[in-house]
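So, here come the structures, one by one.
Nothing in this text is a laboratory measurement; each read-out follows from the coordinates by a stated rule. Computed from a predicted model, the values in this text were never measured in an experiment. Cβ atoms are built from the backbone, for glycine too; each structure is taken alone.
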Structure P
Amino acid sequence: MPSDFNSGSAILLERVSKFYGSGAAAVNAVADVSLVVSNGEFVSIMGPSGCGKSTLLHVIAGLDTPSSGRIVVAGHDLAALSDDARSNLRLRHIGFVFQAFNLFPTFTVEENVAWPLEFLGYRWPQALERAAVALEQVGVAAGARRRLPAEISGGEQQRVAVARALATDPQLLLADEPTGNLDTRTGQAILDLLRRLNRERRLTVVMVTHNTFAATYGHRTIELRDGRIVHEARVPRDSPGARVVPLRDKMDG
């Protein structure tokens, strides 16, 4: 195990691989990935479509199981948890933001944010109050909160998705191409929001993106190719668009 695996880490991956299929037809989506994400860090994982970014995010969240290797999230070894325990870990410690928003079309904005809180024991009026706070944090206007998702813009829908992920007060936010379906201006507003939440709440953020500029919002960028980490770099100053400083290049050995 790498020497910097320690209790101050939000995510620990040790030689994680994920295969689909078997034999000659097997697809190696994630290949021998070792990674440490510290508490309060903002990490961008980038690479072309099909390189394994989303698969890696899903195994970190416990939505999929690795074929081999070890994953520890918030101090919990995922392999040692039952399905129910992994679901509880996601509910209490992990917020997930999907590229496609994944909002319930027949729920209002506030209902979309409030419903996970019922699983934490909140009564519905309390859940709505907490949802209102989360929606205010991400900049969704009060007038939009009783509308259906189809009645608001794509940028507002993504803000609602972020609010839903934050309403349970997670330690870790996983974002899968959060700007992929948005125009440039709206996408940058979402990136600014994620960076602010990372700063103000010390929220650990792991964001998957294929966009080089979006990746610079992280403290560190990790490039995947064919399921492997091939390059890692750190953003030297706290601003988007900064020149990145290489940390390691696996392709150079």
Structure Q
Amino acid sequence: MMVLDVGNTAVKWAVQTGAGLSGQGCFVHRGKCLAALADAAWGALPTPSAMAVANVAGSEIEAEINAWVRRHWDIEPSYIKVTTAAAGITNAYAVPDDLGVDRWAAMIAAWHQQQGAVCVVDCGSAITLDVVDASGLHQGGLIVPGVAMMRDSLSQNTADIDILPDSQHQSVNLLAKGTATAIQNGAVYMASAMVDRMVADVMTETGDTLTTYITGGDALEIQSLLRCEVINDPDLVLKGVAILIGEQT
């Protein structure tokens, strides 16, 4: 079975077998032709028996994925939905599907791996934080702008600063010697400081000993500046998708 994590910027995928995930890959879809990207990434792959998808990027990209998969593999993708409870986790949201499906999948995967209280930080287009206690009760979460969103907001709304090229995943030094680097480094420092503060305050608020997981496209860059201890798991959402689709089938 193929599992997909469709974010606002990128599509990640892997093949789920009895031994776990393998064949992981990723492409950036924002502003690009998904069909051409899928041709290059998936065109030579064997036809999967099924496909399970967590999609937060909207109906248009869902339709593009459906069209490609039907045309090339003649299978129907299954889309993960957020519910009141699943896989041992109870959703804290009063309206369950207000919670992003990627957050839902990530916290389920982390809780299953840890079998205890977890804090999940997903560093994508937005940075999200969710807490699940040892019994599987979701305590709620936080959402703040991601690195690219902070950087782009500054470049687009400040005089004499042009739109900056995507400079993520560069080494981050404290003091920069150019505007583009200063903005990028500042955004990463702000993001890491927010994550450190959020994790510290969550532990104080809950009184729990939490294991913190970090995932998402900017996770490594942010983690390099963190003072709190985290476990980096880039496949957390994909693992959660596999768990959830297993419950639905």
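The value 0.25 for FRET efficiency 1/(1 + (r/R0)^6) of positions 153 and 209 (r between Cβ atoms, R0 = 30 Å, to 0.05) was derived from one model only; which of P, Q is it? Intermediate results must be reported in sequence, preceding the final value.
On the way: P: 0.90; Q: 0.25.
For FRET efficiency 1/(1 + (r/R0)^6) of positions 153 and 209 (r between Cβ atoms, R0 = 30 Å, to 0.05), the value 0.25 is produced by structure Q.
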* Supply the structure label, taken from P, Q, corresponding to helix-only ellipticity at 222 nm (-39500 (n - 2.57) for each DSSP H run of 4 or more, over all residues; to 500) with the calculated value -12000. => Q
* Identity of the structure behind 19 (criterion: relative contact order in percent (Cα under 8 Å, 6 or more apart), calculated), options P, Q -> Q
